[in-house]
Structure 1
Amino acid sequence: MKTFWLDRDHDRYEAMVLSAPSAFTHSLGDIAPVTFACIAWTLATAPILDPGYVRWHRRVLSATCGRNPFDGGLTARVELVSPLPAGLTATRAWWRDRGWRGWPELFGQFVPPTDRDLSRNPHLRTTLLIEAPLPLDGLPEAPEPGTGAQDVAAAAARAVTVLVRDLSELVGPVVQQLDADPSLQGNG
């Protein structure tokens, strides 16, 4: 099962990096690859790339990377669609016949309820938040100032490839467990 992957069929990522050289300006020449990798990830997951260069499992709502202010390391933040916690499923007394709903699904994707849905029923949409350090192994060095745009684009693509691998290793087992347990299927 794939958790994160690159959509090479719709690869407009290089063109996006080449058209936005100023996005990387403050990260060039940095001794650590973290800021450069985070910018590369942000561009790869930008809504303007629809479908995105980075794609993810239907349970993944968002995935961001940032520099940890404590040690300068790389921190991932991934939000997942989750079933209700056990404390709310042990009894449904709290429902009080209000017609509670969970995560709506559209063509197999979890989506927020529409305004119409919210005008008719209360919704309780649960999520899991994963915040974890990611290794720096394999990330390309931040290019030096004056590096050619093609080389910056290649380094950015390499950084995104490494982040996809590391995030898949981190988040994949959680998503697999959520999908494997029949009591966790759906949420509403």
Structure 2
Amino acid sequence: MDYYPIVRSVLDAIDAAQVTYMIVGALSANIHGVMRATNDADIVVELADRRVSEITRHLGPEFVLDPQIAFDSVTGSYRHILTLRNSHFKVELFRLSKDAHDLERFERRKTQFNGPLGRLASYPTAEDVIIMKLRWAECLNRNKDKEDVRDIIAIQQESLDWSYIEGWVGKHGTQKLLNEIRATIPRQ
């Protein structure tokens, strides 16, 4: 399934609603590491006092907003789930939380062109993807997050700001996991 048109439609709606965002999750790992398939798109949105309905109003009736708001226990954020009718692909809109790393990675986000998406989009830095993927891997023991971290480090090794990464993994208690993953990567 080509999910890029779905993501592009949601980003167009986010732009039309004048909401600041960044793409996270697998799609951000794909930008900095190795492309892999995914069954959802995760997007952090800065809604402040606005409602997600300002975004959904620009999407049209083919998108369905789940009326139940979900809670993310890793960052303490709330998320809204959008699905395209007759599709299993989900777009999860995470509200920007008050988590210190969530706020910092949002401030550090970069805008770049994504070829498959066919447009500019905002993404966290490679360092921030590594930090967040380590948090998810530690909390949920998800192998795909560990693989994403390994792939990003293998590709970006020399260009990464290791002091920044080490500072956050120390705060999050994921240093051991980072060390284990780094030990599996051949030095360039």
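For this structure, a couple of remarks:
- Of the structures 1, 2, the one that 1.22 was derived from, the read-out being Cα Rg over 2.2 N^0.38 Å, for residues 23-78 alone: 1
- Which entry (1, 2) yields the derived value -13000 for helix-only ellipticity at 222 nm (-39500 (n - 2.57) for each DSSP H run of 4 or more, over all residues; to 500): 2
- At a computed 1.21 (Cα Rg over 2.2 N^0.38 Å), which of 1, 2: 1
- Structure (1, 2) behind the derived value 31 of relative contact order in percent (Cα under 8 Å, 6 or more apart): 1
- Of the structures 1, 2, the one that 5.8 was derived from, the read-out being distance in nm of label points 7 Å out along Cα→Cβ at positions 119 and 151: 1
- Which of 1, 2 yields 0.60 [FRET efficiency 1/(1 + (r/R0)^6) of positions 103 and 143 (r between Cβ atoms, R0 = 30 Å, to 0.05), calculated]: 2
No lab work stands behind these numbers, since they all come straight from the coordinates. Because the structure is predicted, anything quoted here is derived from the model rather than measured. Cβ atoms are built from the backbone, for glycine too; each structure is taken alone.
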